[in-house]
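Below, each structure is written out as structure tokens.
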Structure P
Amino acid sequence: MDNSTDINDNSKRQPFLSIIIPAFNEEERLPDTLHRIITFVKSQHYTVEVLIVDNASTDMTGTVISNSVPSYPFFKSLYEHRRGKGAAVRKGILSARGEYILICDADMAVPIEEVEKFLPPRINDYDIAIGSREAPGAQRYGEPLYRHLMGRVFNVIVQCCALPGIHDSQCGFKSFRRAAAHDLFSVSKLDGWSFDVEILYIALLRGYRISEVPVNWYYGKNSKINPIYDSWQMFKEVIKVRWNGLRGLYNIKQNI
């Protein structure tokens, strides 16, 4: 069976891979990203679905998505009215049907082709594989020194408060086995930037296997993160994750 037939059969059977792309005011970057995704999907021998989540954008992001979806049966458009990357990702994850589910940022800071490192046969024994800019073999390109230092300070806080031994929780390229993803996101609370910390914290509590995978990461000049305001918000969210854990809010096992 050729690849085009596989793609057209996505609606009839479970895809092997679901790609989640959260998008907030991404009218400029999204067209190129979707073009790269289309090229990638067409080159695969396995079935793929791509869920693009419009996170209540105020620009033409919704129009870009609606113009692209009808042309490609593997695209699916979703809308999340609650602002926050965590809310958008949760919407996509809980709608995904793939055996494996990948979170991929709209700026393609990690090229989509890197996903092959996160799937069998390259890697097998994991429930969550997180892209890491700190693992041996990882490469960063174009990142300002101040951003790198901010990230390292934040990681020290994260490791002390919630995720000991995880050296890069914030890279926006993560792969999950479907059952693990649905379980974790069904009980997550945070809608903001630190949703990654919360998800990985719950995963550690529940004994899921986490693997850090080295990636090539390219700094995007049009980052949506405000270095001062968002860093402070993320710090508060990390403390909230720890507090939620101490209160037992993540202990209830869900039936997925």
Structure Q
Amino acid sequence: MANPFLSIVIPAFNEEKRLPDTLEQVYSFIKDQPFESEVLIVENGSTDRTLEESQEFSQKHEQFHVLEVSRGKGLAIRRGMLEAKGEYCFMCDADLSMPIAEIRRFLPPVLTGFDLAIGSREAEGAKRFGEPAYRHLGGRLINLLIRLLALPGMHDTQCGFKCFHYSVVRDLFEHQTMGGWSFDIELLYIARLRGYRVLEVPIPWYFNPESKLNVIQDAFRMASDIMQIRHNARNGTYEKTAVQASESLTPGAD
């Protein structure tokens, strides 16, 4: 297959129950599209049959591929994105809290003129379904912390659905240092340093009762990670080298 138009990267940790249905939904979506797609399932340290379920599905569907990393969502996304060959590279949570067909919101001709488009549950036109009030409040408090310390003006950095144009993928993910949940903040921080065009895309989002948000614990963790990100920036961790700045990237390039 030639380089696809769309790459979908799905991190999977202990997802044996939900993953088979998710992969079927993804397959039903991509097979009906007028463009070529690939799906990269990145298993990251599961203790159940997530890896086996992924491998069994990929053996039956040539567009699906399985990668493995040690535990960490950020590590899984990084591995998948650096392996992806699509013109547009989309990260997608395994629970499909955003229906898979909504990916069209992130792609031409619906959306153009961006380097990075992030799914937003707070942008005008977004809809939340089934989310308890306490869960929403907790998420907003964490976002307030993120806006105050790192990303002013961004209303939803932690939604698990984001689309990257191939031209910025390698630059962003090769500079990523966070392997856990704060990797989104780091990538967006780097994108702003670079002056990349970042858009928030309103989406319909369905609450997953298995979510493990802990406002106090997660807030302290985020604050610590943000301080590390700012330290990295001061120390030049995110600066391009002369070689990187002069490289011309093409879809799927090594």
Structure R
Amino acid sequence: MTTPLLEMRNISIHFGGIKAVDDVSIDLMPGEVVGLLGHNGAGKSTLIKILAGAYKKDAGEIYVDGKKVDIRSPADARRYNIETIYQTLALSDNLDAASNLFLGREITTKFGLVDDTKMEAESRKIMARLNPNFKRFSEPVRSLSGGQRQSVAIARAVYFNARILIMDEPTAALGVHETAMVADLIKELKEQGLGIFLISHDTREMMDLCDRVSVMKNGQLIGTERVEDVTEDDILSMIIMGKKPGETVDA
């Protein structure tokens, strides 16, 4: 079998007396999209923030390419080529696409000046791979559509060699066309061999985009299922009832 790109084994974290994540194990293969589903407070965002280095786990182990790693900060996560695209995107509205793509990691000339020409050229290269229709390189990102802004955020992660991408509600508040654009981006990243964790409340979107879905409830993992083996109703039952497909509900 192929070694998983990522494994999180027996992960737990407490906030006071509350177990936000309780002994959860999930994995991710190269070129795979795994959806994380659950009600607000289910623990999915907390689990992902541990992987992103925003929270420190209380117990459990994380492996990248079969090797145990220690992730204590976002910088640690980036060192292992783990990038997170939060719903807020963390873009600077007054800067153009290239300046956002290289924000904090600017390309400079031999004289130490920011090389805007080189940054735009590199931005055009990565966008040609991800979203060939993107042409608005010189405009502030505040003027871009939601889907175009997602393109910039995704391009930033991919340019800096992300292999594991965490996407938090990437199509929230987008229209039909914009949602389709982001879906195409996700499929392209999958083709390029990235592993993607996709957090969403949209079960239909998960069924369309994911290879597997993992459902959490009350900090625990209810189960992980291959999308081709379950229906949307099965997934909804896992979210609401906390039962795997085929399990009976206690009276």
Of the structures labelled P, Q, R, which one yields 18.9, 73 when Rg and Dmax of the Cα atoms in Å is computed from its coordinates?
R
Matching task: 0.5 is the computed value of distance in nm of label points 7 Å out along Cα→Cβ at positions 176 and 208. Pick the structure from P, Q, R.
P
Compute distance in nm of label points 7 Å out along Cα→Cβ at positions 16 and 136 for each of P, Q, R and report the one that scores greatest.
R
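Read-outs: derived from the displayed coordinates by stated rules, not from any lab. For clarity, every value in this text was computed on a predicted model and none was experimentally measured. Cβ atoms are built from the backbone, for glycine too; each structure is taken alone.
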